[in-house]
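Next come the structures, one after another.
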Structure 1
Amino acid sequence: MKDVSKLQAVLNGLCPRCRQGKLFTKPFYSPKGFDEMYEHCPHCGLRYEVEPGYFVGAMYVSYAISGGFALVIGFLLFYLAGDPEGWVYAAVVAPVMVLIAPINFRISRVIWLHYVAGIKHVKGL
């Protein structure tokens, strides 16, 4: 099977060790279950959550992503809408944060596993 790059594995939500097995059981757009992860990689058997609370660190990644989105939206409102009142910022930013929550949840966990957890890619698994 073709070797997948780290970026492709991150974007597709694949295992950090084998880059073949999926991390999540359902697509991010499914109304229920967007947050359900496999306990072990279906391809190589890597246990994703090595200890209870392992993904607490992913919350910091999620916070950074949310903050970045909020800043970009705030700057766009400031420059494109002529610095509207405070309630306009809240009325625009809050729904966007809710809409990106499933994607943010997933990408923060994927980034945590691939870049922070120290799991090395093993070719040929």
Structure 2
Amino acid sequence: MAAFVWTGLVTVLALLVYFWTIGQVARARHVLGVEAPSMDGPPAFQRMLRVQTNTLEQIVLFLPALWLSATIWGDHLTALIGLAWLVGRVLYAVGYYAEAKKRTAGFSLSVFATLVLLIGSLIGLVRTLLGI
């Protein structure tokens, strides 16, 4: 595990970001009076819920791509790209919480980071298969 300490740290931080979005939804339910199991409520609640849901959708792609990349390209480079994903997710959340129109930059950054990890992993795997 010591070989992937930075990637491991990014993984823990990604899970903490997701946990934070869960907490935001729980807090919004309490403050805005949206009782479970309702998934509907005022726009502020819907934005909180959408951030949590979208982060879940994105983390499913991000984490495998992160670890594949780490095994192929190494810990440090992969962790730096992973940090871009984290920054993007936080920017997405903060922007979306304020107003739906403000989510684009953070969303774009996190999707771009995932694509870099995924495409980089694919390139590395194909190179390995071809013996390059």
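Every number in this text was worked out from the coordinates using simple rules, so none of it is lab data. None of the values given here were measured: they were computed from a predicted structure. Cβ atoms are built from the backbone, for glycine too; each structure is taken alone.
Here mean count of other Cβ atoms within 10 Å over residues 46-53 has been calculated and equals 19.5, so which of 1, 2 was it run on? Could the numbers behind the result be given before it?
Numbers: 1: 11.5; 2: 19.5.
Label of the source structure: 2.
Output the label of whichever structure in 1, 2 has the greatest value of distance in nm of label points 7 Å out along Cα→Cβ at positions 38 and 110.
On the way: 1: 1.5; 2: 2.6.
If we compare distance in nm of label points 7 Å out along Cα→Cβ at positions 38 and 110 over 1, 2, the biggest value is for 2.
The value 14.2 for mean count of other Cβ atoms within 10 Å over residues 62-69 was derived from one model only; which of 1, 2 is it? Don't jump to the answer; show the numbers that get you there.
Working: 1: 14.2; 2: 21.1.
The correct label is 1.
Quick check on the output: -30000 is helix-only ellipticity at 222 nm (-39500 (n - 2.57) for each DSSP H run of 4 or more, over all residues; to 500), derived from one of 1, 2. Which one produced it?
The read-out was computed on structure 2.
Quick check: 33 is what I get for relative contact order in percent (Cα under 8 Å, 6 or more apart), calculated from one of 1, 2. Which structure matches? All intermediate terms of the calculation are to be shown ahead of the outcome.
On the way: 1: 33; 2: 27.
The value was obtained from structure 1.
Where does the value 59, 29, 22 come from, among 1, 2, when Cα extents along the principal axes in Å is the thing being computed? Kindly include the intermediate steps, with their values, before the conclusion.
Numbers: 1: 55, 27, 24; 2: 59, 29, 22.
Matching structure: 2.
Once distance in nm of label points 7 Å out along Cα→Cβ at positions 6 and 30 is calculated for every structure in 1, 2, which label goes with the largest value? Before the final figure, lay out each step's value.
Working: 1: 2.9; 2: 3.8.
Going through 1, 2 one by one, distance in nm of label points 7 Å out along Cα→Cβ at positions 6 and 30 peaks for structure 2.
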